[in-house]
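> As structure tokens, here come the structures.
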Structure I
Amino acid sequence: MKHSYVNLERERALWLQGIERIAGVDEAGRGPLAGPVVAASVIFPKEFIIENVDDSKKCTAKQREELFTLIMEQAMSVGIGVVDHEVIDRINILQATILAMRKAIENMSIQPEYTLIDGNSFKHEALRFQNIIGGDATSFTIAAASIVAKVTRDRLMCEFDNRFPQYGFARHKGYGTRQHIEAIRTYGLCEIHRRSFHPSALQEKLFQ
């Protein structure tokens, strides 16, 4: 049985300072060759926790769907930020990820007093925040955001699969699997592929 290190330790340190509304923020979709990058921002009541919430990468698709429903029902506020492939190509994936996170926070019905962000790259001129490398594996609030972001993006990619069934987006969600690369070799790039995102190794595979 896996052991989870996700807890409320970071949140409690802030609550002790009198900070009540703490958001956790994470993203999904930095690495794929197609589709958007999606971020989620989540605020829960003080000392609230949902059992089995963990880094989305450690959960099965079925577990994520079940936890997503609980998170959406129990959170005080949830915000989603989506940045599409065209913006990713225009401003690069790092800036697009930061933009998605900012959108997620802005889209919350309740604004946080403090924000815990997964990773080390987030920037904001007005918000009080802390970047935490591996935050989705330690902070409950960030882990919950990681699940919301992942499930939201996976659902979007399944919708794209209906439009572009030849690429298999419902299975690989746009990541550079062998099946996906073979589909690109056969059919070329489709509307939602990131034109700026194909490394030289992939180019070699595509044009062999």
Structure II
Amino acid sequence: MTSSGSTRNEGDKIRVLVADDHVTVLEGLAAIIGRQPDMSVVGQAADGREAVELWLTARPDVTMLDMRMPVMDGIGAVEEIRRHDPAARIIMLTTFDTDTDIAKAIKAGAKGYLLKDAPRDDLLAAIRSVHAGETSITGTLLSKLANGISSDALTGRELDVLALLAKGKSNREIGANLFISETTVKSHLRSIFTKLNVLSRTEAVTVASRRGLVQL
């Protein structure tokens, strides 16, 4: 864990805190950001809890958080930081682009959502935009988010059926696991297919996985 307070010679630089559990990614981001004449890195953390502690110490202008981290994930860190400062400017950095992940990040209060393989210029533009008080999400990710929001939400029971479907269970096995009849299973599947706009079991699992509804 490293941190540093602002110094007078930093002038009006954007003070950035970066958190990622992969050392190479963390160091790479810090190096890219640190080379910018209008930015400085004031902290580097390897997990969400460490990120929150560093945020409290450094009070950065912009925080970049990896979504999937040990101890506390990015969503938890966003929520914790925003409890201290609802106006905190945070960018979620992730390898995942499912509409569920994007929606979680935005709901938690992230002002930006960026994929780790995004071009360097996009990364820097996101930091500057969020620092300026804007929201930074690419058009492609916005489309995914819109698609996810526009689709009817699955019920808890439908998600249970979907999870077992993803494990390759037959209708009979799904019914046995959930203590419901095969007829009821089929009814749930019809509803799932309609809500996900798919025609087959395989397609349902594929779409559900892409949206983060099931883990394969």
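Bear in mind these aren't lab numbers, they're just calculated from the coordinates by the rules spelled out. As the structure is a prediction and not an experimental result, all values here were calculated from the model. Cβ atoms are built from the backbone, for glycine too; each structure is taken alone.
> Identify which of structures I, II gives the largest calculated value of distance in nm of label points 7 Å out along Cα→Cβ at positions 54 and 134.
When distance in nm of label points 7 Å out along Cα→Cβ at positions 54 and 134 is computed for each of I, II, structure II gives the biggest number.
> Once FRET efficiency 1/(1 + (r/R0)^6) of positions 14 and 38 (r between Cβ atoms, R0 = 25 Å, to 0.05) is calculated for all of I, II, which comes out largest?
II
> Starting from the value 2.7: which structure in I, II was distance in nm of label points 7 Å out along Cα→Cβ at positions 62 and 190 calculated from?
The read-out comes from structure I.
> Any idea which of I, II comes out highest on Cα Rg over 2.2 N^0.38 Å, for residues 22-117 alone?
Across I, II, Cα Rg over 2.2 N^0.38 Å, for residues 22-117 alone peaks for I.
> Which structure, out of I, II, was relative contact order in percent (Cα under 8 Å, 6 or more apart) derived from, given a value of 29?
Considering all the candidates, the number was obtained from I.
> State the single structure among I, II that was used to calculate Rg and Dmax of the Cα atoms in Å, giving 17.6, 60.
Source structure: I.
> Additional query: When FRET efficiency 1/(1 + (r/R0)^6) of positions 30 and 182 (r between Cβ atoms, R0 = 41 Å, to 0.05) is computed for each of I, II, which one produces 0.15?
II
> Now, a different point. With helix-only ellipticity at 222 nm (-39500 (n - 2.57) for each DSSP H run of 4 or more, over all residues; to 500) coming out at -16000, pick the structure among I, II it was computed from.
Numbers: I: -12500; II: -16000.
Of the structures listed, the value fits II.
> Using distance in nm of label points 7 Å out along Cα→Cβ at positions 94 and 158, single out the structure from I, II with the greatest value.
Across I, II, distance in nm of label points 7 Å out along Cα→Cβ at positions 94 and 158 peaks for I.
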